[in-house]
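> The structures come next, written out as structure tokens.
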Structure P
Amino acid sequence: MAEFDGLVYSLLYWAAQALTVWAFVDALIRPAAGYVAAGKLTKPGWAAITGLAAVVIFVTQMPLSLLGLPAVIAAVVYLVDVRPAVRGLRRGNSW
């Protein structure tokens, strides 16, 4: 049974690490003007939050810990709320 628990925790770690890295990379590739236009926190702010989340998950290797859970929540908030708002804006001139 201990092997199963280890497998579950390993899967949770890798899933949380993938989620936070995805949020960080996505925050970096979006144009900075889109964050302001969508009324969200600035690009450096979200890059710092999601980058710190990825580092916390990597260092602690416990996504369900006192620091890991807020890191995962921050990445989920970015991916569910900020990313669609920034991604939905058109680039360039609307003419």
Structure Q
Amino acid sequence: MSSYNMVFKMIKDRFAPPKNMTEAEVKSKYVLVSEHDRVGHITDAHVFENLEFDCKRFSPELIEELLEFAASKVELTEEIVKIKHLYVEKR
């Protein structure tokens, strides 16, 4: 969503080699940075769950990509894209 000054990040369902990481490990790294190691690193990432967006905000290509890489975190209806787990950071 280029009109936002925020970046939306989702954890993929699977990681391509050589990465060998789980969703739990990624989440723990976000917590580590947030609580202990903030100097010189990413700005605070805020976690959201069960966010709902109007489908009109998403291109068909983006919806296809979300379903390909993070299907376990996306629910679709004709009107709503629901994201089950999402990190938001300032651009």
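> So if we calculate distance in nm of label points 7 Å out along Cα→Cβ at positions 7 and 23 for every structure here (P, Q), which label has the highest result?
With respect to distance in nm of label points 7 Å out along Cα→Cβ at positions 7 and 23, the highest-scoring structure among P, Q is P.
> Now a separate question. Given 33 as the derived value for relative contact order in percent (Cα under 8 Å, 6 or more apart), which of the supplied structures P, Q does it correspond to?
Clearly, the read-out refers to P.
> With Rg and Dmax of the Cα atoms in Å coming out at 14.2, 43, pick the structure among P, Q it was computed from.
Q
> Kindly point out which one of P, Q the value 1.6 was derived from, the read-out being distance in nm of label points 7 Å out along Cα→Cβ at positions 15 and 47. Please report the intermediate quantities before stating the final value.
Numbers: P: 3.0; Q: 1.6.
Computed on structure Q.
> Of the structures P, Q, report the one carrying the highest value of distance in nm of label points 7 Å out along Cα→Cβ at positions 31 and 55.
Q
> To continue, here is another question. Which structure, out of P, Q, was helix-only ellipticity at 222 nm (-39500 (n - 2.57) for each DSSP H run of 4 or more, over all residues; to 500) derived from, given a value of -22500?
Source structure for this number: P.
Where a number appears in this text, it was derived from the coordinates with a stated rule and is not lab data. As the structure is a computational prediction, the values presented were derived from the model and not from experiment. Cβ atoms are built from the backbone, for glycine too; each structure is taken alone.
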